[in-house]
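Down below are the structures I want you to see.
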Structure I
Amino acid sequence: MVKNRSPKKSVCMPVYSFYPFDPRVRRAAEALLEKDHSVDVICLKEEGDKKSDSFKGVGIHRVSLTHKRGGYLRYFYHYLSFFFQVFMKLNSLDRKKKFDVVHVHSLPDFLVFVAVIQKFKGKKIVLDLHEVMPEIYAARFNKRMDSRFVKFVCFLEKISSGFANYVITVNDVRKDVLVNRGIPKEKITVIMNTPNEKLFVKKDLTDFLEKFQLDSKFITVYVGGINYERNLEVILKAMSIVKKDIPNIFFIVFGHIYGQGEKYVNELKSLAQDLGIFENVYFGGQLPGEDVASYMELADFGVVSYVKNPMTELAMPNKVFEYSMADIPIISCRLKGIYTLLGEDGAIYYESQNHKELAEKIKWIYHNKDEAKTFVNQARKVYEEHNWDVMKIRLQTLYENI
């Protein structure tokens, strides 16, 4: 006998982030709305935000807590404060909304336990692992994977995943890591962090093009978070070498700053000045998500420049897909997650932090534009196989089976 499934579910999404700013949470929420589920998000509050709001049909409930990075104690304090505020808000809303599913977005993984009362009521719990928590903490605090601290975080990951009915992760490499740590394979769904092309708006950039005379430039563009893990200085160092052969090279940077990001941006500006390429770089502010594609289309090539560590080895940066959408060749540091997806023919690789090798790859693209198109075509093929329309169906199917 087939059990009847309710086509509409009431869903609550707690997330230690901002909404609608967080693109992954927004994509998930709006995908569920398409299937007539109702969605409420509990998130952080920025200055000027309303405590209760709505955006495109998603209810937003914000808690007053400043999102800052720091040492162990700061992380613990903020996560714990957020946990208790979300617990209270979730159960207050649940009395009115009667949630069928609590879909928790990590970090932290243990945020899933805010749904302990809903779990006892027989409601379903989804843990959406945006990151692999042990690897990210090993990277942030410079710890070995076999350290006591990281082993404790692995324990938190395991019990959090065990508490959830369903687990979502962002690529097959991370899924394998989770399975190897004892999380049942059949419990895990891979939903990649691919951009939703429908959210992008074609923007007229004529003034921007004329201001920097970009029609005559060889351009790379970066849009995203700005912090030390992004290792943008390796691009600047490579440009200082490349400029001798390609004097018209130009680097456009848009990004949101968090953690020590402001200090990092100032260091990047000073480095550009010292390297004699300050006139070849433009630092913009935070870019609206819908404008990203328009600026990416200005680029002749894209660079994924992460520092290599346990976290980034498993990463699948949104930039990979945005560059693929823009049909430009991708130069990436050789990281397991990216290489597993794109293979040898989907990107041009260099060793992380090796600015001299990166410079050679940039010069190769400049002098071999036709040959570089084979990498573009392969990356586009991979993107089409994993675009948001594909991932959205996976998420919607998961909810059909709940």
Structure II
Amino acid sequence: MTFQEAVFEIQNRPIMPEREPSLEPIQSALNALSLKYPSDLKKVILIAGTNGKGTVAKTLSHFIHKSGKRIGLYTSPHLVSICERIQINGESVSEFNFSKCYSEIKSLAIQFELSHFEILTLMAAHTFLSGSIVEPTEYAIFEVGMGGTWDATNALPHKTSVITKLGFDHEHLLGRDIVSIAKNKFGIIQDEAQVFSFEYDSDVEHIIECEYKYKTHSWIRVPSVKTEIQKGMPPQYAFYYEGRKYHSPLIGERAVENISLAMRIAESFDIKINQKTLDGLNWPGRMSELKISGFCCPVYLSGDHNIQGIESLVSILKDFEYKKVYFLLGIGIKKNANEIFEALLRVKNSQILLTTASFMGRKKEEYGDCIEKALGYREMPTLGLEFLKDKVEPNDLVVVSGSLYLVGDVLSYFNSGGRGL
């Protein structure tokens, strides 16, 4: 089977299971594989949350790899290639190994009628833990796709659970209030697990004390760290962790918080972190700069797709020094467009050009009143960038945001040989 054939078959499976929520199908498929789990199941790590779970997963994977350990990382969604979702030691699996893995689990995917995400979860576990595709990893990190309780990753036995910042997203599935959302995400906590999280508001903390803490080996809440910000283009961030000063390779106070959470988890495995360990950490599409020939000002990619992420982006932009900021904004069809649009419109000296992401993207007629307030609309993101290229001045700033799929569209264009706009 070729890589293209494997991708075609996976992408033609339903995104969500077409049945009542249940882990039984994916558990049955996992049980049918000869997986070699680590003897210490604390080395199988699940990371849930509303925002920041991908950053924590990527950062922790980076720390473990830098310590000389073999680490598997499963994240979603991908930006350019589906192979990005399954990584070994910071590198995406090859197209050959991806298609080989799918060939080996295909019969199980058919037998148990697995969805798109369930298939990829099964493939990640098979890649990391079977020894059939590559040498088994010593650690395996799985980023939860949605929620926690019924997410396919939760079928894996694991003894380290991580919950990042909580907020409102996918309310139609997870609940309309923060306690309901928290309960769903806390559903990844298995008996005698070690749990890491941030500190939450009193309602959520009460749920932790009453319903979850008794199950755990330990629950470590990581407080906010002290951050020093040097404004500029780009701003520089330093933070103090246990009395020592570090410089963040990622932009924003949210990045600093997520790094500090990953550091605390790494310490539980006796992995020591220093500045050299942090250097080289890179997480594309999360307020990362994209160099585009012909642009006279910086262009940043920030795949924030819900109001909590957008509000965090707004906070970051206060640290940038610019004359005007132009947003190329593509909001997902299931997101609150007015809420996201108005939050960005309130940013100092901002203008918004609307566009459409290739997957789950909102079309022009679906933006409603936002169209009247926007600088304009371009269906193709590259045409939007071309428009902005001729409009910006050297002291301006361009930010592509609203969807990780939109960020992926832009990266795909340039990675595939797309040149000047």
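Laboratory data are not the source of any read-out in this text; all were calculated from the coordinates shown. Computed from a predicted model, the values in this text were never measured in an experiment.
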Next item on the list: Taking Kirkwood radius over Cα pairs in Å, for residues 46-197 alone as the quantity of interest, name the structure among I, II where it is greatest.
Entry: I
Next item on the list: Can you spot which of I, II the value -10000 was calculated from, given it is helix-only ellipticity at 222 nm (-39500 (n - 2.57) for each DSSP H run of 4 or more, over all residues; to 500)?
Entry: II
